[in-house]
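Once you scroll down, you'll see the structures, which are given as structure tokens.
What follows is calculated from the coordinates using simple rules that are stated; it is not laboratory data. In this text the structure is predicted, and so the values were computed from the model without any measurement. Cβ atoms are built from the backbone, for glycine too; each structure is taken alone.
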Structure P
């Protein structure tokens with residue numbers, strides 16, 4: 001199961017996290033976020049752990065500039081980006097097959113979410129991220145009703161996000177959806193915004209895997 005830890009910023013905190021070998025580590029490049037990365041941390045990442053840049057309604061030019069500057073392997077789109085935007089990003093030189101940047105598209109989920117709206121993103125994105133619909137673009141610390149995941153009939157694998165904590169292991173293990181690929185964790189494992197509780201993440205990962 002994929003484990004993605006989002007909203008990192010502190011170099012020492014990141015170094016401790018890397019020892020746990022998560023699959024992805026996310027950095028938020030949205031200035032209104034409490035976890036905004038103003039100065040990118042100087043940390044040497046092992047090749048098997050991928051760096052994700054999280055963007056909200058950003059221009060493609062700025063996304064590509066940041067991808068290149070910080071040598072990111074993945075882009076997460078957490079705003080209202082259109083299918084056309086995702087295709088334009090996929091076709092760009094930096095995200096082409098030769099460079100192969102993975103694209104995550106986040107969707108805000110509630111009881112009324114129409115999962116058919118993901119269909120137009122199927123071919124342009126590598127993963128979907130199903131997060132709780134809230135006041136902010138992510139990091140709201142609340143869950144949605146996971147039973148609605150059964151309405152998703154697409155083929156693109158998805159990560160589950162939204163208010164997940166170390167106490168959710170048993171419920172996560174009950175999810176049997178064929179496209180369920182992993183977990184995205186953030187605020188439920190924080191000491192303060194952008195500073196993660198490494199011991200809680202270690203406990204969570206050991207119990208989950």
Structure Q
């Protein structure tokens with residue numbers, strides 16, 4: 001599984017402030033407040049939030065303190081990213097934020113048997129299509145009834161890009177890896193439906209992105 005590279009811009013070196021392992025992605029700083037506003041609308045009040053491909057850990061450190069009645073569980077398949085996440089967790093005074101777990105969503109078994117929500121930011125377009133299929137299937141398996149899968153990123157709508165910048169981004173992704181690319185929302189919705197997840201909301205976000213919310217019936 002490709003790790004979350006936050007708009008494929010990569011990561012800066014460790015910040016040099018506090019734990020030297022703590023990495024920073026500029027896009028995570030830019031999009032964290034708009035995503036937080038969505039989470040305040042759609043997250044269940046209690047339960048476990050499984051964050052897939054948490055990357056640097058900036059989002060986990062920012063979001064978890066805002067939801068003290070949930071357990072926030074970050075994950076990443078990359079040990080370097082887990083080191084960064086652990087450093088962010090260690091520097092975040094939030095008892096509900098857990099240390100990162102190793103999760104390759106295509107590997108089969110997930111480290112949690114149930115969750116109230118699953119969230120993936122900037123993942124499915126920076127990974128092969130099989131990752132999206134594995135993500136929806138896994139979320140459908142572990143989500144509680146009424147639980148939500150939240151996906152953030154760019155999408156095509158009805159086979160068309162929503163902005164020229166997204167078309168250019170899609171081309172750049174496919175040059176990097178032919179298996180990557182901006183996904184069509186209809187295709188993602190069909191994959192989610194096959195896993196028992198219905199489309200609940202599509203929320204416009206800055207920079208021609210969407211937050212897409214699926215709910216388990």
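When helix-only ellipticity at 222 nm (-39500 (n - 2.57) for each DSSP H run of 4 or more, over all residues; to 500) is computed for each of P, Q, which one produces -6000?
Working: P: -6000; Q: -10500.
Clearly, the read-out refers to P.
Compare FRET efficiency 1/(1 + (r/R0)^6) of positions 39 and 151 (r between Cβ atoms, R0 = 25 Å, to 0.05) across structures P, Q and report the one with the greatest value. The partial results should precede the final answer.
On the way: P: 0.05; Q: 1.00.
By FRET efficiency 1/(1 + (r/R0)^6) of positions 39 and 151 (r between Cβ atoms, R0 = 25 Å, to 0.05), the leading structure of P, Q is Q.
Determine which structure produced the value 2.3 for distance in nm of label points 7 Å out along Cα→Cβ at positions 23 and 175, calculated from the coordinates; the candidates are P, Q. List each step's numbers first, then the result.
Details: P: 1.1; Q: 2.3.
It must be structure Q, since only it matches.
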